[in-house]
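For reference, the structures are reproduced in the following blocks.
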Structure P
Amino acid sequence: MFKKIIVFLLIGSIALFIFSCNIFKEGTYTRSVEVEEREPHNVESGSVVVYDEDGIFYYSEFIFKGAVIDAIEIAIEEYIGGELHYKFYRDVFTFEVEEIYFSEDSSVEVGDVIKVANGSCSNNWIPGTIEMEKDKRYIVLTKKSIDTGTTDFTEYYDYATVGHWSSIILVEDGKYYVDEILESLTGNAEEEFIREDEYFKTTVYVKGEEFGQELEDLILEKKGES
């Protein structure tokens, strides 16, 4: 009889544990909500990792030129056990890919539509960030979106910028606007100017049509054949 009671209690405990785990699992999820741009921006006060040129190319998995066809700011809400745990703010830019300089994913082709996120946005602003705009063209050095154990980032965007500004190159009227961090690409610039944002200051170099070939040569040097 005593053994039967122990077995019964053991079975009951296991069932309760499984039931509790299922409740917790079912209550762990993410959702995305579009948010309004915050003015003035909520400036981030913490430390920020800034990659040098080698770091940017090392982490780049997809380098392309494209046109922004849509731009929104979202909050990815992470729920754990049914309760809101954290909000990840992102700017998400929808691109039509026009030229591919480097890709670790052979399935992506010119003409494809992809989504690229920048973790710095108006609700969580890092001074110096380049906020890409709809109907403008950029060359962007990106890394693949990855999921964590509790947040499915890949559900909301395909790639993320490697740097908040230095990996974003505006292409306008045949000119390429290159940040000083990409020092190998700043030579023989047609002009240069200082860009400032809050306490941030950097030099931007304006390059001409030769930039495309210079970029391809540098990618070959840094990354090898794609």
Structure Q
Amino acid sequence: MERIQSAKFISSGSLMILFFYVFLGIFSYGLRNTTIPGIYVFQLLYIPIIIAFAGIGFASHNLRFDSEEPWERGKTIALLLVTSLTILTLAQLSLITAGMDDGGNIIRPSFFYIGDVLMIMSCLAFTLSFFFLRKQLLTLYFKKIVVKYPNYLPIIAFTIQTFSYCLFFYASFTSGDIQTIIDIVGIVIAAISILLLIGGLIPINISFRAYSHLVEDESLRN
């Protein structure tokens, strides 16, 4: 039962991440000036994303103890995802704090810069998380338990997303046309990263629909 539940966590989690990252990309520009005192509306989309990643981390941790097919990298994946999510949450709280500060010439920029730096760190941590997740899935693929070859796309997606946040951070120190150009380039790169993430998460979603059955019944692997 735990294996079935864990497989559902990973399958539904990957679908939620895919779905809400697409919405994040679509609405982050259009809703950037719509606030709930201090909170940009698009930031609320991070809530289901965080929940979905947490589900994958929880499932990876549980699958370490599976009697038939224990995940040797389950603990590493879970720890990296917890680290990634902690940094991401702190980043959003820092950006919310910056948005709630009305009077600070020092406080507001400080929290804004901290938030940007933490977003860069979270993307790097997610890159490592998916690197180890891919290594685990690759082992399962060769055992014919995972039906789709785990590609590099999520790793590439978070790598270039890191670069896009570096551009946004740099743009905050510029002004005028230069800032506009850098922001546009960053937005384009972020959009590309979401497309790559979709290409990487779809195979994961498909694989874990059949995961528990393939572990239990060896005849299905032929």
Next item on the list: Work out the source of -6500 here, i.e. which of P, Q gives that when helix-only ellipticity at 222 nm (-39500 (n - 2.57) for each DSSP H run of 4 or more, over all residues; to 500) is computed.
Entry: P
Next item on the list: Taking 23 as the value of relative contact order in percent (Cα under 8 Å, 6 or more apart) derived from one of the structures shown (P, Q), identify that structure.
Entry: Q
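Given that FRET efficiency 1/(1 + (r/R0)^6) of positions 51 and 139 (r between Cβ atoms, R0 = 25 Å, to 0.05), derived from a single structure, equals 0.95, which label among P, Q identifies that structure? Walk me through the numbers on the way to the answer.
Numbers: P: 0.95; Q: 0.40.
Traced to structure P.
When Cα Rg over 2.2 N^0.38 Å is computed for each of P, Q, which one produces 1.11?
Going label by label, the one that fits is Q.
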Check: Where is mean count of other Cβ atoms within 10 Å over residues 43-50 largest, in which of P, Q?
Finding: Q
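Just so you know, all these numbers are worked out from the coordinates, no wet-lab data involved. Owing to the predicted nature of the structure, the values given are computational and were not obtained by experimental measurement. Cβ atoms are built from the backbone, for glycine too; each structure is taken alone.
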